[in-house]
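Several structures are given next for inspection.
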Structure I
Amino acid sequence: MKIYSPSYKRATGLKTHKLLPNVIYCIDQKEKEEYEKQGVNLEILPDGIQGNISRVRNYIKDELIKEKGLIIDDDIEAIKIWSTKNENPYPINIEDIEEFFEMAFNMCEESGCKLWGVNIVGDKGSYREYTPISFTNWISGSLMGFINNKCKFDERIPLKEDIDFSLQTLNRYRKLLRFNNVHLIKKDHGNKGGCADYRTVAREKEQFDIFQKKWGNKIVKQDTTQKGKRKKVFDINPIIKVPIKGV
């Protein structure tokens with residue numbers, strides 16, 4: 001199974017290989033020496049690829065994966081699953097993770113989907129016991145499984161590339177597969193390198209405008225929900241309304 005992980009300026013912060021020893025980190029040539037010190041599998045990207053995560057993902061998907069494979073973040077600490085038998089989610093054992101991946105690819109192929117992933121949050125309410133899987137919910141770029149998916153990550157919106165790719169997949173193939181009972185444990189805030197190097201509120205707003213114009217304000221909405229007494233600030237996570245019937 002081909003498992004790739006784009007990584008940028010995070011040589012000392014890698015975690016995914018501890019869960020998936022076969023993962024291959026995709027890096028820039030100038031960072032090779034630092035990453036080699038970590039004793040991990042490496043793929044050196046051609047000059048000019050790094051610097052835009054959408055461009056990096058397109059290269060990995062089209063040139064390395066080609067037909068079937070995974071792109072996963074470089075800082076995954078655990079993969080957890082909810083079960084009706086347990087009050088709290090429990091981690092999938094390291095030796096069982098690849099078995100889960102194989103099952104996910106099989107289900108994806110058998111259901112006629114071209115993309116699969118897991119829940120974007122670990123909240124029990126988002127899991128919903130009677131909806132362990134769904135076919136119209138967007139998938140985070142933190143873990144994406146591809147099967148002959150011809151869509152392209154939009155290089156204009158590298159801070160919204162995963163949501164956009166999910167919408168492209170839904171528009172083209174009419175469904176994707178998301179495991180709502182599975183989620184990732186990772187540190188989204190405070191990490192250095194990666195998208196954090198160019199993620200600012202100003203850029204988020206700029207890319208939100210491009211993203212909303214692309215799909216329309218009936219599909220992409222800004223989250224203006226007021227929570228508590230504090231004044232609502234710009235929420236970088238939009239509300240997505242997919243106009244396709246089903247779960």
Structure II
Amino acid sequence: MSLDLPDTWTDPDLWVLTCAPRSRMDETASLIESIGAPAVVVTTLPEPIPADFLGDDVTVLLFESDEINISKWWTRGLDWIASHYDDGEKWDVLLIESDARMTPRDITRIRRAMRDQDTIMAGGDWRHAMHGQALQVRRDNTAWVPDPSQADAGRIPGIACVISGEAGIRHDPEFRWWLADDDFEWQHRVNGGTLLVGGVAVNHVGTQGPLTGARLQAWEEDQVKFLAKWGGLPAQGGVPE
């Protein structure tokens with residue numbers, strides 16, 4: 001992929017933001033070390049990560065509730081980062097799950113592509129659905145399914161994406177678990193555009209079991225709310241024409 005950036009190009013600040021309980025603190029430490037950028041960790045009750053475990057260079061923010069609502073967790077971190085900037089300043093945030101991995105080189109690629117294409121969210125083609133296409137810009141939620149065998153293949157990976165911090169978009173707290181990242185992406189599409197970048201690796205080193213309890217209930221209830229808000233579902237690739 002070739003980016004037509006000027007020789008004087010200066011990357012905006014990059015922050016790494018993740019959410020994790022104490023049971024994931026070792027993999028969180030490994031994630032932060034692998035990227036080497038200022039990091040913010042939102043940790044949750046009832047077993048939070050100790051404030052001093054990750055070192056002086058990592059900010060640990062406690063979400064002071066045992067509510068299962070990942071939208072509120074992400075917002076806690078984004079608001080803290082935003083408080084360090086004035087109007088007109090630019091900064092990027094890598095929102096990444098503690099068990100996801102990207103190389104610093106690929107992170108730089110998607111950040112620069114996002115800015116070069118005048119979009120406000122970007123991620124890698126982790127499902128390999130673009131078939132050699134370098135870039136895919138979306139500025140609305142019209143359904144786009146590049147690979148019919150994978151209905152959600154055209155989405156930005158929720159486990160790792162870069163956003164333009166100054167755009168000021170936040171997760172909708174109505175969506176408490178799996179649909180939180182989908183709503184976040186759909187907001188970015190219609191408020192500035194998203195970019196899917198081919199040839200960028202996103203690895204999920206953890207495992208995902210079936211939803212149970214409060215998370216399952218959130219998934220069932222939030223699908224109804226998502227359809228009412230947007231007129232379509234992620235499983236349809238967007239809003240059907």
Structure III
Amino acid sequence: MNSQQLVRKAGIGRLAFIIGMMLSSHAFAEAPMNTDDAGTLDKGGMKIEGTWRRDDMTRGGEALFGFSPIKNLELEVVGSLDKETGGVDNRLRGYGLGAKWVPYQNETGWSLGARFDYGHTHIRDKIADSLSTEEAYAVTGLASYRLTNGQVLHLNLGANKVDGDSETIGTWGVGYEIPLLSNLQLTLETFGEEHAGPDKAIGLRYKIKNGLKVSGAIGHGNDRNFGQLGFAWEF
């Protein structure tokens with residue numbers, strides 16, 4: 001959807017690192033980007049998105065539904081299933097809720113807004129036959145600068161917190177969209193958090209028809225490779 005450390009427990013730290021990001025604002029960015037844009041659906045608009053991802057030894061997918069009840073506000077819900085292999089057998093089942101408010105939107109120039117996200121994850125360690133849950137919260141400031149040639153710069157700056165953890169982790173993201181053809185975009189981005197190195201990704205987004213897009217991306221960071229395939233349908 002894409003990697004922030006929200007949970008730090010022995011045996012499941014790396015997997016929770018991935019899912020923490022999934023349940024933060026990055027899960028709600030339009031695939032294949034992890035950096036969210038400062039924009040919302042039109043009032044009354046809806047969307048459905050699906051993503052399959054691989055992050056090192058972890059594979060999984062998520063589905064998202066979003067709608068705009070009033071102008072400049074977008075509400076979203078996401079569900080996910082993930083599995084980690086390679087010496088461990090962890091299964092994660094989670095859901096997240098997001099609200100994005102962008103009161104200042106422009107077709108060119110700056111658009112500014114913010115979002116709040118909540119995530120709840122069930123973590124099952126099948127080897128130890130144990131089950132735990134985590135709740136995470138994220139607040140992110142959003143900024144996008146749109147050029148007349150169709151290129152767009154996206155900036156994210158925020159913070160994540162796990163319920164019961166005294167530490168709040170700062171997060172950031174920088175993304176850029178470049179039109180290659182009338183229906184094809186190149187996406188470039190780097191994103192990360194405190195106490196970790198940056199992740200970098202490159203992707204493509206292809207518009208099949210108005211409202212329907214497919215995408216894919218690959219990336220590297222923090223001694224691992226990751227990638228994803230996805231679709232987005234706005235209606």
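If distance in nm of label points 7 Å out along Cα→Cβ at positions 70 and 118 is calculated from each of I, II, III, which structure is the one that comes out at 3.3? Don't skip to the end; give the middle numbers.
Working: I: 0.8; II: 3.3; III: 1.9.
Derived from II, not from the others.
Using distance in nm of label points 7 Å out along Cα→Cβ at positions 30 and 94 for the comparison, can you identify which of I, II, III gives the largest number? Kindly include the intermediate steps, with their values, before the conclusion.
On the way: I: 3.4; II: 1.6; III: 2.4.
Once distance in nm of label points 7 Å out along Cα→Cβ at positions 30 and 94 is worked out for each structure, I has the highest.
Quick check on the output: 17.8, 50 is Rg and Dmax of the Cα atoms in Å, derived from one of I, II, III. Which one produced it? Working shown, then result.
Numbers: I: 17.8, 50; II: 17.3, 53; III: 16.9, 56.
Clearly, the read-out refers to I.
Every number here is computed from the coordinates shown, using simple stated rules; none is lab data. Just so you know, these numbers come straight off a predicted model, no measurement behind them. Cβ atoms are built from the backbone, for glycine too; each structure is taken alone.
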